[in-house]
Structure 1
Amino acid sequence: MFVNWFLEAAKWKHLMRRIEHISFYRAIESVFCGLTLAIFTPNRLGEYGGRVFFLSPKRRVVGVVAMAVGNIGQLVLTNIFGAIALSAFIYRFIDLDYRLFFAIQILVFVFCLFFIVFYFNIQWLNGILLSFKFTRKYKKFYSILGRYRKGELLKILIFCLARYFVFSSQYFILFVWLIPGLHYADIVMMISILFFVQSTLPSLDLFDVGIRSVTASYFFGYITDHDVAVIACTASIWLINIIIPAILGTYFVFKLNFFGTPKTN
């Protein structure tokens, strides 16, 4: 859990490099504070507020845009690995005509290519927003998108990949421990699908364990009949990655100063 969120703090510090210098400890504070506020808001929107309130007031809106860049990087990996895993799942468990399966492979390839091209050309968003009159007046907030070059975006993506590996490993370890006998490749495939489906569903972290459990139970049902163990794994990760960090983050919430700079003592 701590490796997971320390990596996220390092990514946040790196994202802020062009906006405002923050120490690694300040990055940790903002990440855990964001986790606390995230559990009470749909689709983790509160996480943005929890983080940027540790920045100086004039840089908070720009901080939201920078955080969105990091989240897009995480979403790109989730979608790419998830689409590939779904393709493997269809090949193994769904009986389709070979022509339809071939068409799905092409669709998966185009889907993955789109996310890769979009991410490494994220500055296009800057140009798109400038083309609309009603968004042009806010260009000082989103113009930071133009500062992220491909090398910078690659570094951010490496942080995202490291996090993906860590929280995938959490699931993998628990499933191997609680349901021995499963093929490792099947576990990896199902975990990637689980992340992919979760990312597409609206949710509230505080009650997200139900959605996670139902999704995991359905897909893992193709490789095991240990439903209780699957739900136990999913609920444990929810507790470890969401609830415990949110409880720890309450300490940092009390340090927030919504109208100025954060308290330092």
Structure 2
Amino acid sequence: MELRLDSLQVFTANQRQWSPKPPTLEQQRAFRSAWRRASLRTVVSHASYLINLASPDRTGRRRSVSAYGAELDRCRSLGIRLCVVHPGAHLGSGEARGIRRIARSLETVYAARPDCRVRTLLETTAGQGTSIGHRFEQLADIIARAECRRRLGVCVDTCHLFAAGHDLATDAGYARTMDELFATVGRSRIHCVHLNDSKGPLGSRVDRHAHIGRGRIGMSGFRNLVNDPRFADLPGILETPKGENERGELWDRANLRRLRRLVRRGS
């Protein structure tokens, strides 16, 4: 491919609609064929932004459970095995209750699909508003509470970590953050990384993605990450702003080049 990709994240449907149509058999075949031709190792789906599995509103939570179940069904029909979802927001009802609702919601989704092999990846969050997932303990608690825990994992977003107060910009901060992540969540639970710099400062709780090296994390933080053997086999996904830079180059190409140049030979 033009960008020499080995991993890709997609939306299986319009991420801002509650009830999109499932892919037709023709669309499923076309997707699988394009995947093979592109020689991509991993394709990851990202669930709708509308879904809130922690909602205290029963109607809203039922709607979210239904929408997420439909997302897993679409993933299964397309051959996608990893699906990223934001854990949810408790909307003022309290963190503990929100965590319990997320675990129950996931149990409901998978109980209706006992043969589903698509793994849910709970994404680390920036901690905006009442969102859950900005502390590693929250993610570990959700997984521990859910009976479907064998089908659950974590997607690490670098911008979100930094905005939530996890210092990735310094060597000591990076080491401390990742040691805490692996000790709390566990290496076997982490299946994907979103590689985004942060426009907001450390601990700002502001979810604003920046180009690699153009934000507050900086190149040193990403140098540590791309050379960390614990992440060597995981798919890395860019969610940086799109378009062209000041030289007319696609930002995706520029960001990928910056990351690849950071990889030490032999790493």
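In table form, for the structure just shown:
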{"read-out": "At a computed 1.00 (FRET efficiency 1/(1 + (r/R0)^6) of positions 156 and 236 (r between Cβ atoms, R0 = 25 Å, to 0.05)), which of 1, 2", "value": "2"}
{"read-out": "Which of 1, 2 yields 1.00 [FRET efficiency 1/(1 + (r/R0)^6) of positions 76 and 124 (r between Cβ atoms, R0 = 30 Å, to 0.05), calculated]", "value": "1"}
{"read-out": "Structure with the greatest value (metric distance in nm of label points 7 Å out along Cα→Cβ at positions 4 and 36, set 1, 2)", "value": "2"}
{"read-out": "Of the structures 1, 2, the one that 0.10 was derived from, the read-out being FRET efficiency 1/(1 + (r/R0)^6) of positions 108 and 172 (r between Cβ atoms, R0 = 30 Å, to 0.05)", "value": "2"}
{"read-out": "Structures 1, 2, by mean count of other Cβ atoms within 10 Å over residues 92-99: label with the highest value", "value": "2"}
{"read-out": "Among 1, 2, which structure scores highest (criterion: distance in nm of label points 7 Å out along Cα→Cβ at positions 84 and 100)", "value": "2"}
{"read-out": "Origin of the value -23000, where helix-only ellipticity at 222 nm (-39500 (n - 2.57) for each DSSP H run of 4 or more, over all residues; to 500) was derived from one of 1, 2", "value": "1"}
{"read-out": "Source structure (of 1, 2) for relative contact order in percent (Cα under 8 Å, 6 or more apart), computed value 14", "value": "2"}
{"read-out": "Given 18.2, 53 for Rg and Dmax of the Cα atoms in Å, calculated: source structure among 1, 2", "value": "2"}
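Throughout, read-outs are computed from the coordinates displayed, never taken from laboratory work. Quick caveat: nothing in here was measured; it's all calculated off a predicted structure. Cβ atoms are built from the backbone, for glycine too; each structure is taken alone.
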